[in-house]
1. Using the calculated result -8000 for helix-only ellipticity at 222 nm (-39500 (n - 2.57) for each DSSP H run of 4 or more, over all residues; to 500), pick out the matching structure from P, Q.
2. Going by distance in nm of label points 7 Å out along Cα→Cβ at positions 3 and 99, which of structures P, Q comes out largest?
3. Using Cα Rg over 2.2 N^0.38 Å, single out the structure from P, Q with the greatest value.
4. Among the shown structures P, Q, from which was the value 23 of relative contact order in percent (Cα under 8 Å, 6 or more apart) calculated?
5. One of P, Q was used to calculate P(r) over Cα pairs in 5 Å bins from 0, in percent, for residues 27-74 alone, giving 5, 23, 30, 23, 16, 4; which?
6. Of the structures labelled P, Q, one was used to calculate distance in nm of label points 7 Å out along Cα→Cβ at positions 91 and 107, giving 3.0. Name it.
Structure P
Amino acid sequence: MYTSTLLNKGVRYSAHLLDRVSEYEGEVLLESTPVVLENEPISDEIYEIVLEGMKNVMDNGSAARIFAGYPVTVGGKTGTAQVYSTKSDNAIMTAFAPYENPKIAVTCVIEQGYSGTKAGYSIKDVFDYYFGLN
């Protein structure tokens, strides 16, 4: 929700797992309605700086090798949550695409996944499916 709130310039919607229910022939039986929970506007200047940094992570930073040559421009941020000395750290990544006009945001957490970059492969798989690239 953090990533989608950022992409919506401070408008936070309630989370939902179901977009709609349709008959086999296509008639929509049930459709979710977006509910705004909070609106804390983000200035255009801050928005552009943050998104540019998130694009840089994918182009030149820790996730660049995963998304190098990817046909859709992606923005995102990796993270590593330290656990404790006897276990591997947790891998965290959040990403969105397309960068120019975001349609999808995905966050992946892998317990004891070692580093945030490792979560990027799962996110790339979701993007591949969403954009019909597989």
Structure Q
Amino acid sequence: MSETTEKKSILEKLHKRMIEEIQDFAIVLMDIDGTILTWNKGAEKIKGYKEEEILGQNFSLFYLPQDRQAGLPTQLLNQAKKEGRARHIGRRVKKGGTIFWASVLITALHDDDGSVIGFTKLTRELADNEIR
């Protein structure tokens, strides 16, 4: 293995571990339709689902029924597609139905031609004194 290949391999492992092991932020990779592809420890801690329970589910699961009915999850994905990212502060739903306040950032991911191929979703649970 060349030195460059070895360094790349180490960086890839570190990058994967960095995302997996962050616990104060939910970091989720989604496909173009919002289907959850990856789940880190922070997502498990904040939202209560184990990785095997949530992979393959749509991220709209975390939104209140009235927000889903109003199309908020789709609106946020469309905004991220158009503008590169979408920010939102609002109430979300944990496993078991507990409602919490969250700050969410959805970022579009692009292929080499500039087409959107998926999204990252970063969620932080807000404390009462952070809600405005």
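Bear in mind these aren't lab numbers, they're just calculated from the coordinates by the rules spelled out. Since we're looking at a predicted model, the values are computed, not measured. Cβ atoms are built from the backbone, for glycine too; each structure is taken alone.
1. Answer for the origin of the read-out: P.
2. Numbers: P: 1.5; Q: 5.9.
Sorting by distance in nm of label points 7 Å out along Cα→Cβ at positions 3 and 99 in descending order puts Q first.
3. Answer by largest value of Cα Rg over 2.2 N^0.38 Å: P.
4. Details: P: 16; Q: 23.
Checking each candidate, the match is Q.
5. Matching structure: Q.
6. On the way: P: 1.8; Q: 3.0.
It was calculated from structure Q.
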